[in-house]
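Structures incoming, each one as structure tokens.
Readers should treat all values here as calculations from the given coordinates under stated rules, not as data from a laboratory. This one's a predicted model, so the numbers in the text were calculated from it and none came from an experiment.
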Structure I
Amino acid sequence: MIFYKLGLIISKKTSKTAILKYFYNSYNKKYKCTTILSQQYWIHDLRNESWEGDWVLFKVKKYPQSKKKYYILSKIYS
């Protein structure tokens, strides 16, 4: 199963990998407020075309019958 997410590239130190942050909203029913949370991912940039500060769309792929996931860059929004 393939999921697409939007994230911001934080650092690009190696040639074909990048660290990015994915932001999402979390709603608290008790206090009736929304907070913004974030997660960091290591993604594979196969064409080596992204830079720091780019907004990118990336795929979350899952191996069949396994819990392992890997992340691949799919589109860049500069």
Structure II
Amino acid sequence: MVFRIFMTALWAGAGFTMIMYTRQVADFTGTNSWIENNIGSGQTYNFIKIMGMLFIFGAFLYLIGQFDWIFAKVGKL
């Protein structure tokens, strides 16, 4: 359980960092040309914020044990 809490804090922290420092993350990683061409100019910043929210949501799912259920179903394929 301690490992779950640690990993949740790590992934949620990464998500919050992506949301709070979007511009710096985009400067570090560069713009995503596919997103810029298909969705519009400047959408890389929105994509990074959405990824940050998904990190936080995924960390919460991991904390409550829902990833175990998802991986158990996928592992049987």
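I, II: which one has semi-axes √(5λ) of the Cα gyration tensor in Å, for residues 27-66 alone, as calculated, at 30, 19, 7?
Numbers: I: 30, 19, 7; II: 27, 10, 7.
So the calculation was done on I.
Set I, II, criterion relative contact order in percent (Cα under 8 Å, 6 or more apart): the highest-scoring structure is II.
Upon calculation of helix-only ellipticity at 222 nm (-39500 (n - 2.57) for each DSSP H run of 4 or more, over all residues; to 500) from the atomic coordinates, which of the structures I, II produces -27000? Please report the intermediate quantities before stating the final value.
Working: I: 0; II: -27000.
It traces back to II.
A value of 15.2, 43 was derived for Rg and Dmax of the Cα atoms in Å; which structure in I, II was it taken from? Of the structures listed, the value fits II.
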